[in-house]
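Got some structures for you, see below.
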Structure P
Amino acid sequence: MIRIIHKILYFLDEDSRTTLSKIAKRLKTSEQRISYTVKSMIKKRQIKGFATVFDYAKFDYNAYIVAFRTNYQLKEETNKLLNDIKEHPETILMEKLQGRLDLITMFLSPNPSSFNKTLKKLISDNKKVIRENHICTVIVMHKFNKQYLHPWIKIKDDKVIGGDRDPLKLSETQKKICKALLDKPTGKLNELGKTTKLTFKTLTKKIKELRKKRVIRTFEPIINHEKIGIDRKKILLKYESYDQRIENNLTSFCKLNPNIVSITKTFGSWDSIIDFESIKEERINEFINKLRETFEGIIASIEIIDVERTDKRIYLPSNHFS
């Protein structure tokens, strides 16, 4: 049963709006079996929800990563900090960590000044509990499909998010659709039609158009990795010296590894953040050994942090369309 769950999760992560009949066909099983398994995963909270993967750069946002070390003796104050971050409209990612750092977050802001105000207020309102904070500006994120869940798939996609800011002026119709998909990533077209007052034909055409323009990169499940038995790590890299060619080689190196689901290039406290997922925990050691062997000349430090859970995962500020 766990093997079919892994394969279904692979295809849902590839595109959560794909039909169950298509997944069934690719897995050579019945649509009823796929439907039952997906509903069961949602009921058991193995899948906590779904997200539309927007490219924030198309909406003229900058992305910033902040990692926190907190004073966990102050339980009430810590819970307030967690709630403040989770409920903040500019927070698009919040993950609980285990180890030297307790929390990693990502914020979207229109400019550095706006982000600075957001962060300074969070720190000021929670100064008793925050012991350290580490800030990175995101340059670009490469998202790869979860090949380790379905190793028979040999093609590994690379969805680029961010990079050079290339904002698009969206029409009112496009904005309506993006808002509907932010709220209901896997909503059926008839549901989206009621929300947007658009026809089936218009919705189909415009969603396809938004994908082609890379405003929407894909649709993905929010997986409760612990309940599926997936081990997750963040690998924090600091470079000895910067070399564009070698950094590009590092991205290609990560893309070839089935356990790497993303690499985020940043500047600040770290130069790259790699997301590693595995069903077998020992595979992290194999990857780190190969990483050191291949890029020993440019990597100054490597830190590995366990990811306990994801508390928030969206791809646009929750108040963007307000």
Structure Q
Amino acid sequence: MNKRSRKILCELDENARSNLSNISKSCRTSQQMVSYTIKQLLKKNIILGFSTVFDYSRFDLNSYIVLFRLFYKNKKDFNNFINYLKHTPEVSKVEILDGKWDVYAMFLAPNPSYFNKMLHKIKADNVNLIRNDMIITTVVTYLFTRNYLRDYKKTDKKYVIVGGDREITGLTDNQQSVCKFLLEKPLARIKDISKKTGMSFLTITNAIKILSKIGVIRGFKPVINFENAEIICKKLLIKYQGGPVFEQKIVSYCRQHMNVIDIVKSFGEWDLIVTVETTKKGVFNNFLIGLRELYEDIISDFEIVDVLKTEALRYLPKNHFDEESE
């Protein structure tokens, strides 16, 4: 990607529903060039699609991460498993990994019992393919903008929080209709939503504003193809010693690093999962060295996994609003 494409991709990551005028002003280029660049990013499969960032905790849902290690018999079986996960309604994220683990999958479920039954079904349906798995329960996730794409040097990065201890939000019928539409089509135009739902332009606009203000919708982001975008993506799984004070030190260090794009607080085998993206070799190693120099006495263990591709990304179950309407 050239410099202009990276800047525009960063603007989309900050708000994929932003209009061409705002993006062109921020990137100091014409609206025509912004439109052309976005079309090229889609055409070249650098952007695979878009996702509405919902705070699942507002819908009384919990998040669970499962790392799968597979019996790699052939590529067809592997792809069938990926497609199986992608068509599982409760799946939030599917990533293909390189290393000890083959697949990183995140699931959204109302309670541990529901998740347990769902995972048992996945294992039963793929009994000859799944070699091993590791379950990690998510507590809260920090999502940062990809400032590294425009070499943004400031450390006060914008971020949103998804998950944690949140009050359950009761939605009106209109708000639910808007959420359902934006889950399926994050960049849908207001007039298209109006045609499908029968709601007025003003009603829809106000619903999106309110949903964003109260934290139900946390943003709109592109799904990036790392290989085509020439982006290196790695996850650092961390186990630390001590209590919240020590955790906060590590989190604070990670939050200030330009290439950290999300931090997941969790419990189970690992306490933190930090995702780092870069367009330059050596950046991740420098990040890890800096972290270890400061907190080697706190970090009891860590593991690095390479992320090759994001296959699915959504922040609510695929059929969530269908179930609500039943």
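Any read-out appearing in this document is the output of simple, stated calculations on the displayed coordinates, not a laboratory observation. Nothing here was measured: the structure is a model prediction, and the numbers come from that model. Cβ atoms are built from the backbone, for glycine too; each structure is taken alone.
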Legend entry - Comparison of P, Q by distance in nm of label points 7 Å out along Cα→Cβ at positions 198 and 222 - largest value held by: Q
Legend entry - Answer label among P, Q for the case where distance in nm of label points 7 Å out along Cα→Cβ at positions 126 and 206, calculated from the coordinates, equals 4.5: Q
